[in-house]
Structure P
Amino acid sequence: MRTKFKLILFLFPVLSICFLSCEKEEYSLGDLKAPSELTITTTIAGQNAQNPNGDGSGDVTITASAKDALAFKIDFGNTPNPNFVPLEKGTVTKKYTSLGTNTYNITVIAYGAGGTSTVATKAITVKSDFQPAAALVTNLTNNASKTWIVDKSVFGHFGVGPWDNREPVWWQAGVNEKVGCCNCFYTSTFTFIKSGSNFSLLVDNPDGAFTKTGALTNLPGIPASGDEGCYAYNGGTNSFAFIPTSATNSGSTNTIIKLGGKDIYIGYGALLDEYEILSIDANVMKLRVQGTETGNAWYLTMVPKQ
C-alpha cells in the first residue's frame, strides 16, 4: 500500500506538468492594417522645361512607397489588359517603347499583413523617339527594298525556346523539315521597303500562310479550328516601325520590327506583331517573336531570296 501511495505522489507532479504544458497556446496576428499613404513617384529620363515628356529614350524610374507595406505589384499601363508583376524593392526603371508621345496609367498594389492591400494609380506622358542603326536598315531593306524567305537549308531555321534566350533550345526544325506538310512556309516571301523615312512590308503567299488557327493567330480569314499548317491567304501590305526592346538583351540588336496591321506577318503567323531582330547582316537575319504561351518564343532564320 505504501508503494502505491509513493507512486501516486510521483505521478501527480508529472501529470500536472504534462497537463499544464499541453494547454493550448493562443496566438494573435495583431491588427490587420492595410498599407496607407501609398505614393507612386516617377522620374522620366531627360525631363525638363524644354522636354516635359522626357528625352525620347522612353526610360522612366518608378518608385512606390507606403506605410505598413510588405510587398508591391505594378502594372505599367502599356498593355491592353492589366499585367501585374512584382515590384522588387519598390523601384524599377521601365523603358516605354511605343513611338511618339503616349500617356500610360501606372497602377501599383501595396500588400500588407494578412493579405490586406491598397491600390494607387498615376498617369504619365512619355515620349519615345527611336532610330535604328543605319547598318541594320541597310541590311534589312537595301535602302529601297529587299525580299527575305525562311532558310530551310539550315538546322534550327525554326524553333521554340524560352523568351529570355537567344536560341530555340526546346525544339529545332531539321533541314527542309516542313517541305512535306507545309511548303508554304518556305515559298512565302517578305519584302521590306524603305521610302524616305517610311517603312512597309509586302507579304506574298503563293501557297498560303503557315500559321495556327482560331484564337492562336491574328491573320484574318484563317479557319476557327484546325492543325498548324498552310491556309489560303492572299498576303498584304502594311507599314511597320522600329522600336527598342523594353530591356537590353546581350547579343541582340535590341531592335524590334513592329507591324502596323494584322494582315501582315513575318515567317510564321503569330499572335503578336513585334519581331525582335536578334542579329542581321546582308545575308542572314535571326528573329524572335513571343509564342502563344507566356514565357516561350518562336525563333526564325531568314535569308534574302535569290
Structure Q
Amino acid sequence: MKTLYGPVPSRRLGLSLGIDPFERKTCTHNCIYCQLGYAPSVASDISIDGVSPETVEEELADFFNSGGKADYITFSGSGEPTLWKHIGRLCKFIKENFSHIKLAVITNGTTLWRDDVRSAIGIADVVVPTISAASEKIYKILHRPNKNATFEQYIQGILKFAQNYSGEIWAEVMLVDGVNDGDDNVLELSNLLKDMPIKYIDLNLPVRPPAEKWVHPPQKAKVESICKKFGKKCRIVGKFTSHSHYVANIVDLSENILKILSRRPETAEGLSAALGKSSEEIALSLNALVDKKIIIPLENGYFKIRNE
C-alpha cells in the first residue's frame, strides 16, 4: 500500500488505519518535538495535490474487501493532512462506503480558519486539533510555524470550527519540559479550553525521538498535576487505555521495541530474545512501526528509528 499504513495500535483509537496523503513531511509547523525531524514549513492558505484520490480509494476498497478490519480510519501521517487538496472528497467516500468505521482527522489546527477545510472535515466523527500553547511566544517556540502563520488566526480558526462541528473534539496538548508546562501557560490554556465544546483534553508526551534532541517530556508527577488542573475532561494518553487487550499488548510491545531501538539498531531475532516475545509478535509490531514510518528496516536485517 502506498498511502495507507496499518492498521496500527493507537493509544486512543484502537486499531487505526492511517491515511498519509503525502510522500514526505508536508506541514505548516516544524515542531521541536516532531518525530519526523526537521523540514521547511508551508503556508496554511495553500492546497497540495499529494497522492491521487483514486489511489487512496482503491487501497481502501482493497483493504476492506480483503477482510481488513479497523476501529478508525484516520487522516494523519507525514505532516498536516488538511493541506491535502482532496481530503473532502475522501471524507465523503469513506462515509458513503465504510460507514461502519469511524473517521478521525488528526490536525495541528492551523488550517481551520479556512471555510473549505472546515467544510471538508466537518463530517468526521472525531477531530483532534493540537492546542498546546496559550500565547504567541510559546506557540512560536514549540511549533516553529510558517512565517505567514499567526497565533491569533490559528486559535480563532479552531474556535470557529468548534462552534459548528457536531462530532467529537479531542484537544491534544503536547507537553514539553521547560517549554509549555509552566504554571502560566497551563492556566491560560485551561481558560482557553474550558469554553470550547471539547470531549477530551489529551495530554501527550514526546516519547519518540524528536526533531530536537534537547526536547524531553515533563516528569510523571508534573504531568499528573497538570491533568488535574485541566479537570475531568483531561486524560493522559501516554498510557494506552483501550478496552482491547490485544491492541493494548501490541502497544506495550511496540513501546518496548522503541525503547531498545532508541539506543541502538537491532534485528527481529535480537528483539525477540531481549523481550521474551515470539517472532510472530515481534514481526507484527515491527510491521506496524514501519508502516507508520516510525522505524526503517536496514539491508542487513536490522531496524532503526527513523531520522535517528
Structure R
Amino acid sequence: MQADYSQAYISTTGVTKVSQLDDFLKPLHHGVWEVEIPKESVTEPLDAGWERSAINVPSPGTIASYRKGHYHVHETETEWRVHLDRYDPKIRPVMHLVDDAPLLLMIGGTVVALARKSRGINGKDTSAVLEEQTTAWQIIVLIGISMVLVGISIVLNPHTTFGAITNLLIPALLIILGIIIAGRGMKFRPFAFVSVRNILMGAGVVVIGAVSLVSGLELWGAVILAILSIWGFGSAIMALRRVSHGRKAVPDGFFKWLAIGVLSFALTGLITFLPYQSVALLMILLGAIAILLGITLIINGLNLRQWMKEV
C-alpha cells in the first residue's frame, strides 16, 4: 500500500505554505507502507535530523538515500519515497540487517536495479550525466568491458575467486585498515603521537592481516560463510514471523516476504550443509552483478558518445 501526493501543500488562501518532508509522513503510522511525495510539494525537504545513508537495498531510480530514526527516504529526480524501517540501523544495526535488509533482498535489489539501468538512459539523463562527466566515453566503455570480463572470469572460476578474496583481498584490506587506524593516532605536521590506543590497535590489525596474508589461512572463508549463514537464518526467522501475523503486518508485500523467508532458510541450509556448492553459487551471483554493471557502463558510455555527436 502506498500514499501518493500529487498536489502541492497549499493553504486555503491559495498561498503556498512552507512544508517539510516530515509533514507528509503520518500515513506511515497507519498501515501505509510507503509515501511518494512530489518534490514540488515540499519547500523544505530535509531538516538537520536527516542523515545521508551510504548503504541501502538498491532501488531503481534512487539518486540518494537518507535516514532519520526509523524513517528511510529514497530521493529520485521527481519525488521523495519514504518508508519506515522496523529497526533503526544506528541503534540496532544487526536487527536492521536481518529484518529490514535481508541478504536475498540485497542481492535481488542489486540485480533488478542494474538490469533496469542496463536498458539504457534517455537523452535528458544523458545530457545531465555529460555535464558532470569529465572522463572520455571511451574510458567508460573500457571500464564496462573490463567489468564484463571480470564477471565472466568469476562465473567460470568461482572457487578460485573466493580463494583470492579470502587469502589475498581480506588480508590486504586489513593491513590498509590497520595503517589508517594507526595513522589517526599520529600527527605529522609537526610529528606527534595523538592517540597511543589508535596506534596500538592499528598495529594489531596490521599484524593480523600480515599473518593471514603470509600463512594463507582459510579462516576468513569460514568467517564469511558463518556471517552469511547467520544473516540468512536471522532474515528467514524475521520474515516468516512477519507473515505469520497476516497480510496487514506486511503491507509492502505478503508473498514477497514469504518467499524471502523460505529462500533464506534454503540458502542457510545450503551454506551449512553444502559449503563448497554455496561458495560457487554466491560467486556466480557476484559475477552476474559484475557483468550487469559492466553492461550498464558500456551502454551509458555509448549513449554519451551518441549524445555528443548530436550536440
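FYI, it's all coordinate maths here, none of it is from the lab. Quantities reported herein were computed from a predicted structural model and do not represent experimental measurements.
Given 4.7 as the derived value for mean projected area of the Cα convex hull in nm², for residues 177-232 alone, which of the supplied structures P, Q, R does it correspond to? Intermediate values should be presented prior to the final figure.
Values: P: 4.7; Q: 4.4; R: 5.0.
Structure P accounts for this read-out.
15.4 is what came out when mean projected area of the Cα convex hull in nm² was calculated for one structure; which of P, Q, R is it? Mind dumping the intermediate values first?
Details: P: 27.4; Q: 15.4; R: 22.1.
Attributed to the structure labelled Q.
Given a computed value of 145 for volume of the Cα convex hull per residue in Å³, for residues 185-296 alone, which structure among P, Q, R does it belong to? Walk me through the numbers on the way to the answer.
On the way: P: 113; Q: 145; R: 231.
Checking each candidate, the match is Q.
Of structures P, Q, R, which gives 1.10 when Rg/Rh (Cα atoms, Kirkwood Rh), for residues 209-264 alone is computed from the coordinates?
Numbers: P: 1.10; Q: 1.04; R: 1.32.
Structure of origin is P.
So helix-only ellipticity at 222 nm (-39500 (n - 2.57) for each DSSP H run of 4 or more, over all residues; to 500), computed for just one structure, reads -3500; which one of P, Q, R is that? Each step should come with its number before you reach the end.
Numbers: P: -3500; Q: -11500; R: -19000.
Matching structure: P.
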